[in-house]
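Visitor: In structure tokens below, several structures.
Laboratory data are not the source of any read-out in this text; all were calculated from the coordinates shown. Small disclaimer: the values here were computed from a predicted structure and weren't measured. Cβ atoms are built from the backbone, for glycine too; each structure is taken alone.
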Structure I
Amino acid sequence: MKDIENIELNYLNLEDYQELQEAMRSAYVTMPDSIWKEEQIKTLIDNFKEGQVVIKIDGQIAGCALSIIVDYNTFDDNHTYKDITGNYTFSTHSSEGDVLYGIDVFIKPEFRGLRLGRRLYDYRKELCERLNLRGVAFGGRIPNYFKYSDELTPKQYIDKVRRKEIHDPVLNFQISNDFHPTRILKNYLEGDSASKDYAVLLEWDNIYFEKKSKKATTIKKIVRLGLVQWQMRPYKDLDEVMQQAEFFIDAVSGYRSDFALFPEFFNAPLMAENNHMSTPDAIRELAKHTKEMVLRFSKLAISYNINIITGSMPEMVGDQLHNVGYLCRRDGSTERYEKLHITPDDSKIWGMRGGNQIKAFDTDCGKIGVLICYDVEFPELSRLLADEGMDILFVPFLTDTQNGFSRVRHCAQARAIENECYVAIAGCVGNLPQVNNMDIQFAQSMVFTPCDFAFPADGVKAQATQNTEMILIADVDIDLLRELNQFGSVRNLRDRRTDLFELRKK
């Protein structure tokens, strides 16, 4: 597959029908009767536009999910596909219903393996929460059942699939996306000979069902952060480093995290192969990996449907060595950030130079900022980002002593209070005796909040165990920041004496 430049989730429009029809033909080679007619798609869009979405890769339809809302109590537990769709007319859709029912979902063959199906299911779950529905349900095919139907009942087959004794690509995928089988449906989908006319009723329960529905928005309000506390250890090559990085991305995305944060210079173990060089030359060799690492991170962001903050890596800008990182969004776009303040040690030993650009970044979870390690100790930088609307500040860091960590930790917590934002810090732990100037690390990854009644009393949302390789997952509520700004016990942003001072970029 060619490199992906853009990936986006859009509402399905009727103008897309011809391309959608071709996509259905390629996805349903063994079930050609499953292709929807244009008038049926029009009915779905007219009745429930939010339920009909497509994933487009570089402008081309790669997958689709179709849904309706039903009053679930009006259907028998042994309903068929024809029953639930009103004989394919979708007259069963009701805006007053309580369950989001999945009518169809597919990914074109050439785009499979990018976890796009997970993205569509995540959209359905988020839509369900937003509309305050009881849950998501659909009848799932079991396309490998025909191989075992002579020896296993459908129940026995499903039990073996759940125990990983039998591989069923559809059922395995749905179970891995938190849908649980509730019953067997007989004669569910006409013509599904591979499933021997059986299907599995799969459901996902909305645990927030009792909460009031929120206004529909494209910006998430509850944001899940995944922090990687990275263990320094020998790696033989770039592939091995990225294999470990993907392991962590897989772990935090498995919890439906919106962001994965890596530490500063987590790829430093690769300098071990250059110990025969001088220290400045060794880190410049390390910088040669940066472009390839960013490309791989961008692909992982798409594949795992997560925004990745790549920590930091050395990068050559002309003949100058800089410390930089990249925001790899899950839509395929990337942006670069720089370390502005270089520590005396990094300047003296490596000859590193500070960057000159600071900006907040737009994401599907609101505006964020990134400050690399030492930069968080300069309060002007985060205040400039707060003035641009930053809600979450990410701080990848690398400290060798508890003294250095304490400076980063306490300054980061101060930034959360004074800027009314969340601050997430992630560092490296362990020893790296094979690499000069990178001997030992001390870290405790943490998520800080402002200090007011809606937040933890000590301003610490979550914290990892010191000096232990692990991930840290934490949810932060952006709406609480808005309430703090308006009604907080103190209002650090609103109460600034701008009649006496101002802060601006040069």
Structure II
Amino acid sequence: MNIHHWIAGKAAPSASGRTGIVWNPATGERQASVDFADPGEVDAAVAAAKAAWPEWRATPLSRRAEILFRFRELLVANRLRIAQRISLEHGKTVADALGEVARGIENVEFACGIPNLLKGGFSEQASRGVDVYQIRQPLGVVAGITPFNFPAMVPLWMFPNALACGNTFVLKPSEKDPSAGMLLAELLREAGLPDGVFNVIQGDKVAVGRLLEHPDVKAISFVGSTPIARSIYEAGTKNGKRVQALGGAKNHMLVLPDADLGMAADAAVSAAFGSAGERCMAISVVVAVEPVADALIAAIAERMEKIKIGPGLEDGIETGNDMGPLITREHRDHVASYLDSAAQEGATIALDGRRHPATSRSGFFLGTCLIDNVRQDMGCYRDEIFGPVLAVMRVATYQEAVAVIHANPFANGTAIFTRDGGVARQFQFEIEVGMVGINVPIPVPVSYYSFGGWKASLFGDLHMYGPEGVQFYTRGKVVTSRWPDPATSSVNLGFPQVR
């Protein structure tokens, strides 16, 4: 199977001669090839989006919302088909992929409310006979560069708001699992979206580089690792673009001695090992305030040993496994290497996923891993591992735990588990992290709020989707109007006054 680009409403085979391999992570076998765009093919996608923009911008808000409503219904009807394709290319279970699609649908539902979201403000009689009002207008051609771990959800965080606001869109999905973007393009066409309003460019850094420098691309949305997010932000802003670049994470889950340990253990395991830990909002560090650590670790380990690991699909049939493989062999080996370095640096390997029976399969499997007695100077703590590895750090006090979280360069998400409402409120008030959960391990905001972290987890001023997403994909214009009696008109070279 060959996976092509999507330009001006149809699949567009590449003429670049460059392709990449799409693996089946559960079997280790090649299942498709994907075209890699050259700069000219990126230019063709941008040109299609630019040509479609004037008519799409002039399309009434109610018509844009109608198309998005149809798209939403098509997503619901095709959610299993999309989830199965994600499972085959990414490796996550079908149930996990269905959850991803569901969260994306929520954002489409938010974007369907665009007639209400784009209402401006109006001030009558700001000066004598003068009215002032503000409107928000689309930017033009905008682009999204999305990661492998959520090939449907993250694009759905971006383009529904962008399209609803009147922009046209160019998507550059991950080359590791590119099919979801094409499926979304097909459903948008079926929903009635005009040709050229949404385009997909497959490829690698060549395509990314051209999008970042293209003069007709007005804004870039990105989700990925912090080093790349930083470079995307710097290159995009240097070329005069608006950029929101979401980077990496090291999410801490603080567990106090008064917490419900069963609930906390359930949450830690769910948040650490869902999607094999390949989530920017995964809990990767449990900060246990003594004397709770031993009991909490025992409860976590007990639950980890019950996780069923294997393919999400076999012969097209759902398997019922809880966790699938990692995205590539190289990434699996990189994640596993942290167990060696942690042991060498003095940590305790409480559960070694390299010994799990699933690792004997031909795919890119690694069992769940638990590392105890972790310190801040260890590599397994400093780095974003992005795999099924949960670290446990023991501290003496709540204040020490907060200091640990504040010292970390990432500030994407965090959580606290406690029965004490006063401490929970103090935590949400003082913690310097963008998204906070109180007895909720993965505090991804609902669609009518916005997603994004602080510090090295975000480059740019605006978070993704929700109200800030609408703000990102529009710019404000203030209009001052007067309809005077011509008899009162005269020349006045003084500075305008409002009194």
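Visitor: Taking percent of Cα pairs over 29 Å apart, for residues 224-471 alone from the coordinates of each of I, II, which one would give 30?
Guide: Comparing all candidates, it corresponds to II.
Visitor: For relative contact order in percent (Cα under 8 Å, 6 or more apart), find whichever of I, II sits highest and give me its label.
Guide: Once relative contact order in percent (Cα under 8 Å, 6 or more apart) is tallied for I, II, the winner is II.
Visitor: When distance in nm of label points 7 Å out along Cα→Cβ at positions 8 and 368 is computed for each of I, II, which one produces 2.1?
Guide: This value belongs to structure I.
Visitor: Out of I, II, choose the structure whose coordinates give distance in nm of label points 7 Å out along Cα→Cβ at positions 136 and 160 equal to 1.6 when calculated.
Guide: Considering all the candidates, the number was obtained from II.
Visitor: On to the next question. Suppose P(r) over Cα pairs in 20 Å bins from 0, in percent works out to 21, 47, 28, 4, 0; of I, II, which structure was it derived from?
Guide: The structure behind it is I.
Visitor: Quick one: helix-only ellipticity at 222 nm (-39500 (n - 2.57) for each DSSP H run of 4 or more, over all residues; to 500) came out at -8500 when computed from one of I, II, so which one is it?
Guide: Going label by label, the one that fits is I.
Visitor: If Rg and Dmax of the Cα atoms in Å, for residues 296-391 alone computes to 13.8, 45, which of I, II did it come from?
Guide: Considering all the candidates, the number was obtained from II.
Visitor: As an exercise: distance in nm of label points 7 Å out along Cα→Cβ at positions 288 and 432, calculated from one structure in I, II, equals 2.8. Which structure is it?
Guide: II
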